[in-house]
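Some structures to go through are shown next.
Read-outs throughout are calculated quantities, based only on the coordinates presented, and are distinct from any laboratory measurement. None of the values given here were measured: they were computed from a predicted structure. Cβ atoms are built from the backbone, for glycine too; each structure is taken alone.
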Structure I
Amino acid sequence: MPKLFIYHANQCNPKKCTSLKMAKMNKAILLKNPYKVPKNSIILNPFAEKAISPEDRKIVEKFGITALDCSWKEAELIFKKFKFKNQRALPYLIACNPVNYGKPCMLSTLEAFIAALYITNFKEEALNLTGCFKWAETFINVNYELLERYSQAKNSTDIIKIQEEYLKNK
């Protein structure tokens, strides 16, 4: 299993927080200091210019994936303040978590990790994470067609083409 890191800014409801539960279940490493984020890991950033793709598999395998768990309002500031190396955006997917169910691109940290692992062809590991919450398997079921197509792309450019084609025909 690739290592999963979470910079946790303590800005959420602890009862609903997927990050805290993942850390409790030893599925991810919780970081309280953004300076401790592994420099070479893939950083999931909704503002990144490049989309995550199967091309990132070797980086994920060697250095892991990092998600930032902070309020959406502060996320952009954190990404600007810290110059992370391998920043990647997730493509279009539908959230299935109880807080943002049905909303495009409003994924929980758990959903973001599932998507990133699935797209980089760590599908078994992605499925393994669905055991963290009852609703997590729904995320894969709802997004299955897109996740499969994304996982067969060559690179970020292909991911964007798949996303654009899907949204055009939606």
Structure II
Amino acid sequence: MITMANSETKTLQELLSTEGLEQAANWVSKYPEERKRAAIIPILMIAQEEHGYLTQELMDAVAEYLSCPKIAAYEVATFYSMFRLKEAGKYVVSLCTNVSCMLAGSEDIKRWFKEELGVEPGETTQDGTFTLKEVECMAACGGAPMLEVNKQFHENLTVDKVASLIRELK
């Protein structure tokens, strides 16, 4: 949930590393000045990678950097499942539960997370290691069911394969 604050926010230059700012500038340079807002997704990703999740301050700074309304950053950050608006565990597990994955067993995997780790989608384990996210199609239907852990896809899963993966990550 995004709350509106009256306090002045920092600029993107104050919030990102030199490398992050260079990456942001590179993305902006790919578009005409009047279309630089098109770089909003990659710049939000850079901000999230550096800070772990998107705060209102970060989203406001990205919007200011791109000379667009703050609501534009909020819309993108709340629409796409790859963005996080709250702190997450060390490993973010994005479990696809769309039709192909559901038919191939993702509901069993989701149930395993509840029974074995005590988490449901949107929750983080008590030790802060795993955050489970339920996401829509991740374009790996041929390898259903699938999940992603910190940008790495795992396909053709079973409950046993997921249990083994989680043990390895611990």
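Using the calculated result 3.3 for distance in nm of label points 7 Å out along Cα→Cβ at positions 67 and 131, pick out the matching structure from I, II. Don't skip to the answer; put the middle values down first.
Values: I: 1.8; II: 3.3.
Only one of I, II returns 3.3 for distance in nm of label points 7 Å out along Cα→Cβ at positions 67 and 131, namely II.
Of the structures labelled I, II, one was used to calculate mean count of other Cβ atoms within 10 Å over residues 59-66, giving 22.6. Name it.
II
Comparing relative contact order in percent (Cα under 8 Å, 6 or more apart) across I, II, which structure shows the greatest value?
That would be structure I.
Looking at structures I, II, which one was mean count of other Cβ atoms within 10 Å over residues 43-50 calculated from, given that it came out as 20.5?
Working: I: 17.4; II: 20.5.
Traced to structure II.
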